[in-house]
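No value in this document is a laboratory result; all are computed from the given coordinates. These numbers were taken from a predicted model, which means no experiment stands behind them.
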Structure I
Amino acid sequence: MSDLNAILTPGMLVRHPAQPDWGLGQVQSNIGGRITVNFENAGKVVIAGAKVELQPVFE
């Protein structure tokens, strides 16, 4: 797995590949591989960057 999560910075938009129903998420923080994202339909979720590769959204 490439470490695309390392480029995620607060304010970036992402999607969770395994949870499409969560909708669009905005990165809140990315500290030590723990990425906090605020999703439209799931609220604030802390994601282990080593386990899940979030998909950046460039609109």
Structure II
Amino acid sequence: MSEKEMLKISVEEFSRLQDYMIDSEKESAAYKKMKRRYMELKIILSVYGIDISVLDFIKE
């Protein structure tokens, strides 16, 4: 997988994950697992220089 493909998938996953988080209860086990992945994706995208401020609706 090329770097561009990996970044595209990560951006799509980041966006999709936020949709699921918005529809979930913050105290649920599922939300807590999603939040861990959310943080991982934020780090990955930041390392590659992607400005996630436009994509980040959760802002945690």
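Determine which structure produced the value 0 for helix-only ellipticity at 222 nm (-39500 (n - 2.57) for each DSSP H run of 4 or more, over all residues; to 500), calculated from the coordinates; the candidates are I, II.
I
For which of I, II does P(r) over Cα pairs in 5 Å bins from 0, in percent, calculated from the coordinates, equal 4, 22, 36, 27, 10, 1?
I
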